[in-house]
1. Here relative contact order in percent (Cα under 8 Å, 6 or more apart) was calculated and came to 13; which of the structures P, Q was it taken from?
2. Taking Kirkwood radius over Cα pairs in Å for each of P, Q, which is largest?
3. Out of P, Q, which one gives 5.7 for mean projected area of the Cα convex hull in nm², for residues 37-100 alone as computed from the coordinates?
4. Starting from the value -8000: which structure in P, Q was helix-only ellipticity at 222 nm (-39500 (n - 2.57) for each DSSP H run of 4 or more, over all residues; to 500) calculated from?
Structure P
Amino acid sequence: MRGDELVAIIHWKWFERDKLTMNGKTSTISEAFPRPRKISNSRVYTMPDGSQFKWKGLDVVFAIDVQTRLNVAMYNRNAMYLISDKKSTLEIVAGASTELIDAVVVTWAIFEKKARDWRRSRWQAH
């Protein structure tokens, strides 16, 4: 929520595909935030104005503008959170528009959930 305005709803489902409602449109997360290639962990989000940014990484998670290749955001995850007071942080580029900030935060929440699932499966595979 931003003020009284609902920015987005992420519908996490157990037996159906997860869905995202944002900008008045509901679609599956795979449609709204697709992978650029089938075997890629990256995800690309297209803003209403047509600009795109891509979330990448697994242990270090960051978003880049697809056209300019410049960083849009970076998630600094504290892997030692159980024994450290240091907080994890999501840094968004200075001067970003409200619409970009909203999209970055919503897509970060989705991407980080997927990254946590991948990290867990990687850890359990050993």
Structure Q
Amino acid sequence: MGMPAGDDRMRVWNCTGEPYQLWDLIADGHGAYHMATRRDGRCLAGYAQGPSGWATWLSDCDRSFTNVDQLWYVDPAHSADPARIANLFGRVLEPDRGWGGANESPVVTNDNQGLPNQKWTLIYGP
């Protein structure tokens, strides 16, 4: 997951390890995280109260952790198992189904249905 230069909407890309594909999970101390890209430090955002299928994008991080559009729950967190990444209202990140998971598929929030495409492989490291 990442975004090429000039586009703030999140999209699916083959994993290459480019800086726009590397993220830091920044804990809020209450079980939620900011997901900040290592490319420029901006945070993943998605309209938390939006309908299923809502787009995700990058925005300047709210370091006070009060912007619910930037808070994400990772389940399981800090595990090698694929994780669901959900917003405050339980909608999870997934590639837009209309694109079939192909490169450039928009990353959207959808109702959690336990589908394989609603899980992400997280690699924890420096």
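1. On the way: P: 13; Q: 23.
Structure of origin is P.
2. On the way: P: 15.6; Q: 14.4.
If we compare Kirkwood radius over Cα pairs in Å over P, Q, the biggest value is for P.
3. Numbers: P: 5.7; Q: 5.3.
Here the read-out was taken from P.
4. Working: P: -8000; Q: 0.
So the calculation was done on P.
No value in this document is a laboratory result; all are computed from the given coordinates. Note that the coordinates shown come from a computational prediction; the quantities given were computed from them, not determined experimentally.
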